[in-house]
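What follows draws every value from the coordinates through simple rules; no lab data is involved. The model shown is predicted, which means the values in this text are computed figures rather than measured ones. Cβ atoms are built from the backbone, for glycine too; each structure is taken alone.
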Structure P
Amino acid sequence: MLGKINRIVQLNTNREAKLKKKLNANPTREQAKEAVRTLICWAGDNPSREGLADTPDRVVRAYEEFFKGYNINPHEILERTFEETEGYDEIVLLKDIRFESHCEHHMLPIIGKVHIAYLPYKRVVGISKLARVVEVYSKRLQIQEKMTGQIANAIKTILKPLGVAVVIDAVHQCMTTRGVHKPGVSMVTSKMLGAFRENSVTRREFLSMIADANHSNFQT
């Protein structure tokens, strides 16, 4: 009797392991295209007609671009730094970094701009690398609050500066094209770490530097 129970338990364990493996496995490209065909059918159209026949492949290729950030490690982007700074220890600001992301609730576009500042400690990073970090986190399913924190925390963890400040100003199409239908509304989030959080003078200097940045006009 005990042996039979053990066999049943082992059988259930094996089934659970197979199910878990199946759920954790990335779908194939063909499975992704089939999912798009299903959505087209659900919407009420025929995925086999001429205008839609190649749509599943186009959508999958677009999604590969939209969500490429999952496959990029921000550490690899920020790990190369420069120490020959002639003692520069003032704010480094990269302003108006345009980005396009997708909200994780409706998978609709978030379009806006990011301002990133840091107070270097003995080393700086190439400015293009800051823009690339924005790409890493924006090319994922996101909420703006989380993305703001991820960008700031990555810079803090990898560069170890005296302070980091990140402000994001963006328009969410889940709000402008559906639901409440409020075009022209933008959302602003910020994350202040280190000197930018603890020192009001440093924080005000940063905010004054981005104050002349145009407000979001991303209506599309």
Structure Q
Amino acid sequence: MAKGAGALLMVDEAHATGVVGGTGRGSEELFGLPGRIDVLMGTFSKAAGAAGGYVVGPRDLVDYLRFFARSAVFTASLPASVFAAVAEAFRLMDEDPAPRERLHENARRFTDALEALGVAPLASGTPIVAVRVGPQSTLLRAGRALYDAGVRCGSVSYPAVPADGCLLRFTVNARHTNEELDRTAETLARVAARHGFLGASGPADDRDPVDGAPS
């Protein structure tokens, strides 16, 4: 569509880098688009566990962003220690696929457990699992109930989402145990039933988060 309209295609890889695609190389790999995305941007603060970010694209555009993007003006380069941490993180991602594979196994297990208990996560196919709860008042009560039960998760409220579509957002990682994932799903199901959002989000995606194939 972008090519047909003579437009550039820009993709934010914040949640994709190191996570999706057969070898963790993000959306380009997942959708078979090597070299066809004009501008790629992402972060080193998620899968790489460091700080900072990147923009990959035509040299003129990258230079323009360096000098004129408001978020970049008056900033300094990342410390050498951060660059070293990022380089090591990507080396580990390349050499050992086991943590990434375990991550996707955990994401599937958590999503399947939620569905079996009547909780319908939003379509994702990634380790970021969101559940719609309704208005902010419900979000606050549900979040507090989860916290009191020993479950910590993120929340997304208006204006990032519609006022009646606030979300609880769970981030699955490779080190979660099966017991932790199952207990979290069971706790969320109890809270959802108590606060009236059991089955409220819609069906989960049937796309496999590793390679995009139906699971």
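Going by percent of Cα pairs over 28 Å apart, which of structures P, Q comes out largest?
On the way: P: 47; Q: 39.
Answer by largest value of percent of Cα pairs over 28 Å apart: P.
If mean count of other Cβ atoms within 10 Å over residues 49-56 is calculated from each of P, Q, which structure is the one that comes out at 12.5? Intermediate values should be presented prior to the final figure.
On the way: P: 12.5; Q: 15.0.
Here the read-out was taken from P.
Which of P, Q yields 0.90 for FRET efficiency 1/(1 + (r/R0)^6) of positions 89 and 137 (r between Cβ atoms, R0 = 41 Å, to 0.05), as computed? Walk me through the numbers on the way to the answer.
On the way: P: 0.90; Q: 0.55.
Only structure P yields this read-out.
Can you tell which of P, Q yields -12000 when helix-only ellipticity at 222 nm (-39500 (n - 2.57) for each DSSP H run of 4 or more, over all residues; to 500) is derived from it? Before the final figure, lay out the partial values.
Working: P: -14000; Q: -12000.
Of the options listed, only Q reproduces it.
As an exercise: mean count of other Cβ atoms within 10 Å over residues 41-48, calculated from one structure in P, Q, equals 19.4. Which structure is it?
On the way: P: 10.8; Q: 19.4.
Computed on structure Q.
Here FRET efficiency 1/(1 + (r/R0)^6) of positions 121 and 177 (r between Cβ atoms, R0 = 25 Å, to 0.05) was calculated and came to 0.80; which of the structures P, Q was it taken from? If you can, show how the numbers build up before the last one.
On the way: P: 0.05; Q: 0.80.
It was calculated from structure Q.
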